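Next up: the structures, one after another.
FYI, it's all coordinate maths here, none of it is from the lab. Keep in mind that this is a model prediction, so the values were computed, not measured. Cβ atoms are built from the backbone, for glycine too; each structure is taken alone.
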Structure 1
């Protein structure tokens, strides 16, 4: 039996998500660095940024961009806030913007590899091979289909990369390097 067929069988029986979840290190606080590359349709070169991140279980995510310019994105269950220095660029509140809850839940789930939550919004298929794994998420019918055609995750004991394939044709690759 070919390796590809074995991987397809794993995906078909729903075992991949539970096997990936078992591999992931669970921490109350996860910190690390990121590099992000966004290829915008119609532009020759991608936009690049880098910085650090912190994910606090049950509390939120801080995304600190260092380059090309310093900014901070803070995401909690109730709010998304962007700052540049002491200037607030924007704030979205879940009380007034119902989609904020979906966005924050999606972000937390992607960074934590929480496939139970992701399966509410996506159909998943994937593969586990050795220490590594990959999962491809395709949005179920609903508002996410207007934003994404698919989201790809790869990792080992941590989520190492997230690739967002947008409906517009833009592609964002986020590489994550968790701190030891």
Structure 2
């Protein structure tokens, strides 16, 4: 091969390599621009001046607190020990999901935001629900002339021997006949 053929082969290989490199670098630049645009347009926009990315958190405070009753999800796991067909001990576990109504506190938080560009202040409210076991939930408190009156619901069950009503929380034996409560 002559010197011109080698030069022509080199130029062809160089042109193809340059094309491949420029194509993939162009694809890479396009990919980077798409990611940058997604991050830019995802940032919050000020409703007054329209600037993006200038909104900062300026603090938060508790606005309200309400006692209520809410539904909470519970997960109960039960383990049962048994012996299999060969006499080896084994354990079976079962999980039960349930919902329970319980006393709660609903706390409202207000978070303030400020635009660094135009100093416009906005806020958003969020509500968080916490279980409240400091109160029993079945009592009503009334204040009458500086006297607290506490009313409670009391469960009474009939005695299986004499059928008189008994409070199972305070009594383990029937006060009427002396029978043991189960």
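Results, tabulated for the structure shown:
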| item | result |
| --- | --- |
| Answer label among 1, 2 for the case where Rg/Rh (Cα atoms, Kirkwood Rh), calculated from the coordinates, equals 1.38 | 2 |
| At a computed 54, 17, 7 (semi-axes √(5λ) of the Cα gyration tensor in Å, for residues 78-133 alone), which of 1, 2 | 2 |
| Structures 1, 2, by distance in nm of label points 7 Å out along Cα→Cβ at positions 38 and 94: label with the highest value | 2 |
| With log10 I(q)/I(0) by the Debye sum over Cα atoms at q = 0.14, 0.18, 0.24 Å⁻¹, for residues 30-109 alone derived as -0.81, -0.91, -1.11, matching label from 1, 2 | 2 |
| Source structure (of 1, 2) for mean count of other Cβ atoms within 10 Å over residues 126-133, computed value 11.9 | 2 |
| Which of 1, 2 leads on FRET efficiency 1/(1 + (r/R0)^6) of positions 118 and 158 (r between Cβ atoms, R0 = 25 Å, to 0.05), largest value | 1 |
| If relative contact order in percent (Cα under 8 Å, 6 or more apart) is computed and equals 14, the structure in 1, 2 | 2 |
